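Below you'll find a set of structures to go through.
Derivation of every value follows stated rules applied to the coordinates shown; laboratory data play no part. Predicted, not measured: the structure shown is a model, and the values here were computed from it. Cβ atoms are built from the backbone, for glycine too; each structure is taken alone.
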Structure I
Amino acid sequence: MNRREFVELGIAAGAALAVQPTIASAGDAPAPQHTLPPLPYPYDALEPYIDAKTMEIHHSKHHQAYVDGLNKAEAELAKARSSGDYTTIEYWSKKAAFNGGGHFLHSMFWQIMAPANKGGGGKIPSKLEAALKDSFGSVEAFRAHFSAAAAAVEGSGWALLHVRPSDGRLIILQAENQHKLTPWGVTPIMGIDVWEHAYYLKYQNRRADYIKAWWNVVNWEKVEDNYLRIVGR
C-alpha cells in the first residue's frame with residue numbers, strides 16, 4: 001500500500017502515521033517518527049463487548065510496541081543506507097514489515113469500532129450494503145464468511161475485508177501475524193484482530209464468542225467511508 005492510499009483511508013490520527021522513508025539520503029534530516037494515535041473513545045467505551053483493561057493494554061502496550069519497533073527498524077535501515085553496511089538488511093526489513101503492519105492495522109482497528117448504539121453495530125449504510133450484497137450475495141453470507149475466516153486464523157493474525165481497486169470487488173482474506181499472506185493490489189477497509197491479547201482477559205480461549213460480540217461495536221459508517229475513499233463516491 002502506498003502513502004496516498006494510507007492517508008485517503010482516513011484511519012490514521014495524522015500525517016505522522018503515514019509510512020514514509022526515515023532518511024532520504026545521508027545528508028537529509030530524518031522525517032518525524034511514527035507516534036501512537038489516540039483512541040477516539042475511552043478505554044471502557046466498548047463494554048461489555050470488549051473490556052476496558054483489554055483495551056488499555058492492547059492500545060497503550062501492544063500498539064505502542066509496534067510503533068516503537070517500526071521507528072527502530074526504520075532508524076536501523078537508515079543507518080545501513082548511510083554506512084553502506086547492509087549485513088543486517090534482511091532482519092530489519094522483516095522487523096519493518098511486522099511492526100509497520102501492526103501499526104497500520106491497529107490504527108484502522110480503533111477507528112472501525114465505536115460504542116454500541118453510538119455508532120457501533122446497527123444498520124449498514126446503503127452503499128456499503130449494496131457492495132457487500134454484490135460481492136458476497138447477502139450481508140448474512142458476508143458476516144458468516146468473515147466470522148469463519150476470523151475463527152480459522154492459525155495462531156495470531158487478522159481477518160480483513162479488502163477492496164480490490166482493479167474491479168471494485170470486496171474480498172475477505174486472512175493475515176498471519178500482521179503481514180504474512182498479505183496480497184498486493186488490495187486495500188483493507190475493516191479488520192478484526194484475533195491475536196489473543198485482543199480478547200483473552202474476557203473470553204480466554206473462546207475466540208468465537210469474541211468474534212460474535214465484536215459485531216456489536218463495528219462502526220459501519222467508518223467502514224463505508226473507507227470503502228468510498230477507494231472506489232469513489
Structure II
Amino acid sequence: MHVVIMGCGRVGSSLAAELEAAGHSVAIIDQAREAFRRLGPDFKGVTVTGVGFDRDILREAGIERADAFAAVSNGDNSNILAARVAREMFAVEKVVARIYDPGRAEIYQRLGIPTVATVLWTTDQILRNLIPEGSRSEWRDASGEVCLCEMHPHSGWYGRAILLIDELTPARVAFVTRLGVGIIPDEHTVLQEGDLIHVMVAEADTTRVEAILAQSPEGERS
C-alpha cells in the first residue's frame with residue numbers, strides 16, 4: 001500500500017514508522033519542515049512541506065496512487081477538509097481523520113468519514129481503518145488464553161444474521177460498533193457494511209476465525 005499522512009506530530013510520525021515497518025510506502029505532509037525530525041534518520045518515505053488539503057501538495061505526496069490517507073494534524077477543520085479532498089477529489093478508498101471534538105467526530109462518522117476522537121488509541125485505531133485485514137487484539141485475560149478481538153469479515157457476510165458468526169466459528173460476537181455506536185447483537189441483528197465486529201475467542205482459535213471470516217459464509221456451509 002501507499003499511504004499519505006497529513007501531520008507529522010507524535011501520532012503522525014508514529015503512524016508513519018509503524019506503516020513503514022509493515023512494508024508499506026509512506027508520504028507525510030506537514031507545514032513545518034522541522035516536524036520531520038520526529039521521523040528519525042531511518043525513515044525512507046517521502047516528506048512534503050505544505051498544507052495537507054492543497055491539491056498540488058497532495059499530488060506531490062502521491063495521493064493519486066494512494067491506497068489510504070490519514071489526516072492527523074492538530075486542527076479539526078484541516079483534518080476534515082483534507083479527508084474530504086482525498087475521498088471526493090482523488091477517490092482514495094480508505095480515509096480517516098483525527099478529530100479532537102467528540103461531538104463533531106460523531107457527525108463526520110455518520111457522514112461516512114471514519115474519525116478517531118480519543119488520544120490514547122489514536123495510532124492503533126487509525127491503523128485498523130487503513131489496513132483492515134486480519135484482526136487486532138483489544139483485551140486479553142490474565143492467562144493470555146482468551147482475547148477480545150476486532151475482526152473484519154468478507155463482504156459476503158453483509159446482510160446475514162450476525163449470530164451466524166457464532167454458528168460457523170469458534171468465536172462469540174461480544175458487540176458491534178456501527179456508526180460509532182456500540183450494539184449488543186441479538187437474533188435480529190444483521191451485519192451491515194462498515195460494521196466493526198468484536199468477538200471473544202480463544203487465542204489458539206484466532207487464526208482459524210480470521211480464515212473463516214476472510215471468505216463468504218457459503219464456503220463454510222458447504
### Task
Given a value of -13500 for helix-only ellipticity at 222 nm (-39500 (n - 2.57) for each DSSP H run of 4 or more, over all residues; to 500), point me to the structure among I, II it was derived from.
I
### Message
Using FRET efficiency 1/(1 + (r/R0)^6) of positions 55 and 159 (r between Cβ atoms, R0 = 41 Å, to 0.05) for the comparison, can you identify which of I, II gives the largest number?
### Response
I
### Per relative contact order in percent (Cα under 8 Å, 6 or more apart), the highest-valued of structures I, II
I
### Message
Computing FRET efficiency 1/(1 + (r/R0)^6) of positions 111 and 199 (r between Cβ atoms, R0 = 30 Å, to 0.05) for each of I, II, which one ends up highest?
### Response
I
